[in-house]
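Enquirer: Structures follow.
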Structure 1
Amino acid sequence: MLPLVNIIYQKKKEKLGLDTLRPWDIDAEPEGIKPLIPFKTSEELIEKSIACFSKLRPFFGECLKKMQELKHLDLESRKGKAPGGYNCPLAESGAPFIFMNAAGQMHDVTTMLHEGGHAVHSFLAHPLELNGFKEYPMEIAEVASMAMELMSMDEWETFFTDATDLQRAKEHQLERVITIFPWIAIIDKFQHWIYEHPVHTHEERTATWNEILKEFQDNVIDYSGLETYRSNNWQRQLHLFEVPFYYIEYGIAQLGAIGMWMQYKENKEQAMDNYCKALALGGTRTLPQLFEAAGLKFDFSPDKIKVLMEFVKRKWNADCFDLK
């Protein structure tokens, strides 16, 4: 993955016309480029999301329509509203509730599509006989949401009528998908060291963190002068404090989502059938069996990951800029 991350950051450096790329440049755009505005009101976000989902499969659009009818969509940001975004399953009605703080930004679109994927999962698993069956593993839940983000990109003309804006949106999405992987590896490896060495000094912990950080670091961004900050950077990841060994799941799910997207690009209808089949099983199968139902292999070997990364690179070349 790191070779692809390096290419992405090198292209970012060239795009910004910089001699040196610093961490705060990652989310920057060249001077004069205005932010993407995919919608202006929460009503418009709902309408466009329904249209986008309906093009993927009419049932997906119907799910959002049902939630809209039941007033199960609280999307706009307002004074006094709690931060964040989530999909909350409701066992009795089967129609979940989506909460978020939309403000007309690109991030809001991906949040809505992500939570919409969770919502579709809730609808599909609802007919299962026991509530316990609807408690599915986090990894497959995030495949449902992350795959929805990726598969829906073919229908993002719903949000962006301008071809340049559409390309920028897809570029932003693929950057997010790929560049998160090194951080997932860093946090996972650091967690293992912490719990394998319950009695360690502050100095040992800092030294180990810096070693792991360097192991998975890109070779494009200039981090000079930020050594003290980076030595303490692990403290911003709440999982290290609250949920032991919980972070690698995001990597497993994102790889599953990329595999689902690759399947979708090969045969859309078959992929949609597999997606729905797996989500409808809820938690009645093991995680590898749920992946199998989705047409995916529960395989995270270097060879398998290489296939997925090469696919992403090909798609990037087709939809964004040339990754050479």
Structure 2
Amino acid sequence: MFPRLAMVCFVTISASWQAAAWDYEGHQAINHLALASLPKNFPSFALTPAARDRIAFLSGEPDRWRNTPDLSLQQNNAPDHYIDLEQLKDYDLNPQNLPVLRYDFVGGLAVFRSGHPDKFPVADPTKDLAHTRNLIGFLPWTITEYTARLKSAFSYLKTYQTAGGTPAEIENAQANIIYLMGVMGHFVGDGSQPLHTTLHFNGWVGANPQHYTTEHSFHSWIDGGYFRATGGLKHSTMFEKIRPAERVGNALLSDGVFRAVIGYLSEQNKLVEPLYQLEKDGKLSGDGEKGLVGRTALEAQLVRAGQMLGDIWLTSWQDASPDTYLERALALQRIRKTGTK
């Protein structure tokens, strides 16, 4: 069993999301890695030292939203950080046939549950105050929706820049883009933590023929406890492995980004059992040379997240078309002010 050093006690928030993915340092590293992947012609306002610091800071924002007892925010925020892919089969679903729209998914779950009450016992309401126990998680929709928001922000920025926006409007649009880049980085980072794609998110549950750990401190150990116990993140090693950002394949299709995100999350889910095996073999213990073997696997996950995030940022910028509604509004504004087109 791994040592207790730097383990964080977890607090139960929902049936499937009881810990953050990657500590703040890991999420910051992911956003910095994504920035390092961007081409030199990416909008310069997002690459200044101040913008980079802001984007890195915002990587922790969705976890900071956990600091409130307000149930509305708990319900809205918590399921956005994970998806328990193994549970899809309980609803006759699989990653390939998931609907691209969030509420189509939610509605489908509710209809299926109502038709199979024997398979889905009612949750104890005293243990499900935020009403999240019946949710599998929304991470793929969260990433896809943030991608659309970022694309929209680049669209109206381009329009303000070319169709007569004021310096203040342009500056505000740029600030919005920096905010969206930073916050969405958190969720892409969550997706690279294999324990955010599985019902085995914090110790193995159910049948356990391989005798994997059932310790409820496993998640926090992977998130950052292991890195802290073994000398911290090795940033130079990770930055060496980042390739230049590339467009997301089929991004212009109506479900292109969603399918790419599903593929990304499905690949991370394949690493769940190998992660547990590393722990079982003592390669995530932090003790001696053998206990350091797991660093390579965990650092690779941070790089994978940074790469995916950089690809999404690049795609959102390149695919953003002019905001035609805003173009018309700016044209009317000019007519009112000057009497000319």
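What follows draws every value from the coordinates through simple rules; no lab data is involved. Computed from a predicted model, the values in this text were never measured in an experiment. Cβ atoms are built from the backbone, for glycine too; each structure is taken alone.
Enquirer: Going by distance in nm of label points 7 Å out along Cα→Cβ at positions 28 and 308, which of structures 1, 2 comes out largest?
Expert: Between 1, 2, the highest calculated value is found for 1.
Enquirer: Can you say which of 1, 2 returns 4.3 when distance in nm of label points 7 Å out along Cα→Cβ at positions 164 and 212 is computed?
Expert: Matching structure: 1.
Enquirer: Work out which structure the value 1.08 belongs to, where Rg/Rh (Cα atoms, Kirkwood Rh), for residues 156-267 alone was derived from one of 1, 2.
Expert: 1
Enquirer: 3.1 is what came out when distance in nm of label points 7 Å out along Cα→Cβ at positions 108 and 204 was calculated for one structure; which of 1, 2 is it?
Expert: Structure 2 accounts for this read-out.
Enquirer: Check the numbers for mean count of other Cβ atoms within 10 Å over residues 180-187 across 1, 2 and tell me which is largest.
Expert: Biggest value here belongs to 2.
Enquirer: Taking -19000 as the value of helix-only ellipticity at 222 nm (-39500 (n - 2.57) for each DSSP H run of 4 or more, over all residues; to 500) derived from one of the structures shown (1, 2), identify that structure.
Expert: This value belongs to structure 1.
Enquirer: Here is a follow-up. If you rank structures 1, 2 by distance in nm of label points 7 Å out along Cα→Cβ at positions 36 and 92, which sits at the top with the largest value?
Expert: Going through 1, 2 one by one, distance in nm of label points 7 Å out along Cα→Cβ at positions 36 and 92 peaks for structure 2.
Enquirer: Of the structures labelled 1, 2, one was used to calculate relative contact order in percent (Cα under 8 Å, 6 or more apart), giving 31. Name it.
Expert: Among 1, 2, the structure yielding 31 for relative contact order in percent (Cα under 8 Å, 6 or more apart) is 2.
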